[in-house]
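Structures given as structure tokens follow.
Values in this text are rule-based calculations from the coordinates and carry no lab data. In this text the structure is predicted, and so the values were computed from the model without any measurement. Cβ atoms are built from the backbone, for glycine too; each structure is taken alone.
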Structure P
Amino acid sequence: MGQVDEKVKMAVDLLEQSNYTVAFTGPGIFAESDFPREDHPEESLWKMVDPDEFTIHRYKEDPESFYEEGAPYFSMLYRLEPNNVHRVLAELEKRGLLKAVITQNIDGLHRKAGSKKVLKLHGTIRSATCTHCERKINIEDIIGDRDIEDVSFPLLCPGCGKPLKPDVVLPGEPLPPAYYKARDEGRQADLMFVIGPETRFEQDLELPGECKNIVVIASEAAPFDRGARVVINEKPGKVMSLLLKELDRRK
């Protein structure tokens, strides 16, 4: 029995003993849904994007430039599909073993995989709001049957024709209500799975600290490792598949 398998068993023990489990996910999970750039195959999408280049100030000053530079990333994110992490978390929620997903990701893949209670710390690219007339739009309603590569940017409001702002929390904007709801979930939980976290956002790092029992699943070491009950440094998709198999074995 390998070390990863033993740690997965420990994680399942904690899950079965828990009365309120939540998951905290970051870009380390959508990297497994990712595809590399042709010119830099060793780089995954989330490592290429500097959030500080896409601020609310830049959007307000020059939305065309904002979209011109952001369109390739938007297109790549929009084309991603759920992977094992998304699917297993949705299944755990369906079985009543997971109460909520708190995510740093903006791709909308947890919802697409079937998760119901998803708290999006940084918003989502799946919808947008017109900053002129305040109309809210589902991006799929604009794209329709077209391929994302055939869509012109910036996206324009069908009501007033002004550029739409993606419902992503940009640097310079206040924390969204989802952040405070996520903090409450962390305080209520007696177990949190921290999966593929991104450490660039300081306010996000406070959330796992609200929970006394943490299981960290990440390909690389994370700041939460020291206080965690279980640390599994392996690809999250592989670990979550093993976790579900162990749960099924115990039925």
Structure Q
Amino acid sequence: MWDFETSEKFQELCGHKGSVCTIQFSPFNNNQYLCSGSWDKTLRLWDIKTGKMLSVFNGHTSCVWRVEFSPVQSEGDTNDDQCTGNGVVGGAGYTLCSASHDNTIRQWDVEQAKELAVFKGHENYVYSVKYSSTGTTLCSGSEDKTVRLWDIRSKKNIHILRGHTKAVWAVEYERANTICSGSIDNTIRFWDTRVNKQLHVINGGNDDKGILSIYFQTSKEDRGQQLIYGTCNGPIRIYK
């Protein structure tokens, strides 16, 4: 990790035995914890203040490509104004999900480093996974060209969204009932999950060669949303 002001490295987290594909900061305890996923098939939880590895999550049988913290605590858990929760790392009620080259998505209890569920249905590598803002559903994108919506309580696949012609590398919720997906087919597609229907398509630039990442940012100037996406060929593009 690096200090933005001095450009100096101030922390190094060592423990994975393969390439690290994904990281995400915890939504609780002022982002004190970091989760990582690796080619060594594990997720690991770190305390960034001490540099200590706190937990290892074992279960995947291939590379872990994406990790994601739940945005809220599960029902029945108390939550104060600071969203600090309870437990050893202050993450009681929070979960993690992970997308893997073993074609599965797995859900984990943060405090216990325990596997809670395995979501099966994709027919090839799973590259991306995202919680809804309420933490009740997941969406995912895969090498099998589909975007899938999952109900967390029932652990069931409730929608399969077809339209991409190549692997789906990125998924995001634009709003509660709208999913956005980016693909190597060089398109970004918007889907209405209420009717299982594609709403519209944004085509990438002629030289982009595919969409690898997407992100929505609320503009402070006009309070509108900006769509930011990263491409296979290097450019980062912004849509308003």
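Structural remarks
- Source structure (of P, Q) for mean count of other Cβ atoms within 10 Å over residues 102-109, computed value 26.0: P
- Mean count of other Cβ atoms within 10 Å over residues 62-69 derived as 21.6 - corresponding label from P, Q: Q
- Origin of the derived value 3.8 (distance in nm of label points 7 Å out along Cα→Cβ at positions 118 and 190; candidates P, Q): Q
- For relative contact order in percent (Cα under 8 Å, 6 or more apart) computed as 26, the structure of P, Q it came from: P
- Source structure of the calculated read-out (helix-only ellipticity at 222 nm (-39500 (n - 2.57) for each DSSP H run of 4 or more, over all residues; to 500), 0) within P, Q: Q.
- Structures P, Q were shown, and Rg/Rh (Cα atoms, Kirkwood Rh) at 0.96 was computed from Q.
- Answer label among P, Q for the case where FRET efficiency 1/(1 + (r/R0)^6) of positions 14 and 214 (r between Cβ atoms, R0 = 30 Å, to 0.05), calculated from the coordinates, equals 1.00: P
- Structure with the greatest value (metric FRET efficiency 1/(1 + (r/R0)^6) of positions 54 and 198 (r between Cβ atoms, R0 = 35 Å, to 0.05), set P, Q): P
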